[in-house]
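Readers should treat all values here as calculations from the given coordinates under stated rules, not as data from a laboratory. Please read these numbers as outputs of a predicted model, since none were measured by experiment. Cβ atoms are built from the backbone, for glycine too; each structure is taken alone.
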Structure P
Amino acid sequence: MVRICEQTIERLTYLSAQLRVIEERYPKYVCRDCDKIVQAPVPKRAFEQTRFDDHLIAGLAVSKFADYLPNYRQEQIFKRSGIKLHRSAMGRLIDQAVDALLPLYGVLNGDLKSSSKLLMDETTLAQLMPGTGKTKTCFVWALCRDDRRWEGNAHPAVAFHFEQSLKGEHAEEILEGFKGTLQVDGCAGYNRLTRDSRDGGPSTLAYC
């Protein structure tokens, strides 16, 4: 038989996430003359003093905030792979992730407020009230920049701020240091940004 060609068939398949234990070894050496002990350097990590790898902690945060998987559902997913990772442990790990990202969050807000024009909007978010069986209506304020449609030089970005109400003082606090044009809806809370007495001067409101 002489090969003349071949048929190629492509199929999309699915491989579930793999969980592995990574073992790192850092040998120690001692000098026979002076008894000085040295060890191979341990690389720095975003999360120290934990037996969980940085990738795992980042994956928990992405699943929770980007894929909307609460901790108890992630706990069930891990159980199917034979891993016992309690939701309370996930909560502590995500707290560490938040602490690690706070400096970057501050830089992001500062970069946004250095723009000449921004968009701001708010939406409701139900906050659990443990022990009461009820939720409280709170708000997420989004501060956004996207100049791609008119070929602006600034990269698109958005920063979210969680607040308990729609009071204008929240908008004023979030936009502290911003001088420029702000595109908003008709929410009356933004009107205080146009006051001449505002620190840094008034902002211009460009409505929808």
Structure Q
Amino acid sequence: MKIYADRPPTAVRQLLTDLAVVAWVALWIRAGLWVNDMVEKLGVPGAKLESAGGGIADNLSDAGTKVGGVPLVGDELVKPFEGAASAARSLAEAGRQQQDVVDTLAVVVALVAVAVPLSLVLLGWLPRRLRWMRRAAAASAVRDQPAGRDLLALRALASQPLTRLATLGPDIAQSWRDGDPAAVDALAELELRRLGLRARRR
């Protein structure tokens, strides 16, 4: 696997691009965590509501238990306390549910905030980077073989701009068809240079 080019300008550009992508990913992951923390703070009122409702419910239940011990009228006196305790428990449950909603929302918002920038990396930069690595590895494997240099020359004829091919001479295609070693080497060198690779002369 070829990770970086042989030629310094191309290799430096690739390294700087890779570092920029890593920094970009780290920045957005950090931003996602920050968004998560900010949204989580919306759950603080729910936590206070749950705590207060639970505490009131416990106090009312204790009071109801004590009042229930009053002779003759204890059963009647305890009913309002039980109703109020039930209402307080409902408030506590509402606070807990609000926290659950906020927790879910915090995760979803953070994932959305991170997903869009990361998709640019996964769908844009990464495929191009992997494609270069595959092409560079294949070119490196064949560049010292006569048949491989012919393939590189053919690739150059098929994909290089006409202006670059013209710099090799007006009859470069005919020279390649005639099997001229100098023409083959020149075309192979052109294709290797496009990939940022050095030509290793036989």
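Given a value of 14.4 for mean count of other Cβ atoms within 10 Å over residues 38-45, point me to the structure among P, Q it was derived from.
Value 14.4 for mean count of other Cβ atoms within 10 Å over residues 38-45 corresponds to Q out of P, Q.
Check the numbers for mean count of other Cβ atoms within 10 Å over residues 118-125 across P, Q and tell me which is largest.
When mean count of other Cβ atoms within 10 Å over residues 118-125 is calculated for P, Q, structure P comes out on top.
P, Q: which one has relative contact order in percent (Cα under 8 Å, 6 or more apart), as calculated, at 11?
Considering all the candidates, the number was obtained from P.
Figure out for me which of the structures P, Q the number 17.7, 52 belongs to, where Rg and Dmax of the Cα atoms in Å, for residues 62-173 alone was derived from the coordinates.
Working through the options, I get structure P.
Have a look at P, Q and say which one yields -8500 for helix-only ellipticity at 222 nm (-39500 (n - 2.57) for each DSSP H run of 4 or more, over all residues; to 500), as calculated.
Computing helix-only ellipticity at 222 nm (-39500 (n - 2.57) for each DSSP H run of 4 or more, over all residues; to 500) on every structure in P, Q gives -8500 only for P.
Taking distance in nm of label points 7 Å out along Cα→Cβ at positions 110 and 134 from the coordinates of each of P, Q, which one would give 4.1?
P
Can you spot which of P, Q the value -0.52, -0.72 was calculated from, given it is log10 I(q)/I(0) by the Debye sum over Cα atoms at q = 0.08, 0.10 Å⁻¹?
Of the structures listed, the value fits P.
Say we calculate distance in nm of label points 7 Å out along Cα→Cβ at positions 78 and 190 for every structure; which of P, Q gives the highest result?
Comparing P, Q by distance in nm of label points 7 Å out along Cα→Cβ at positions 78 and 190, the maximum is at Q.
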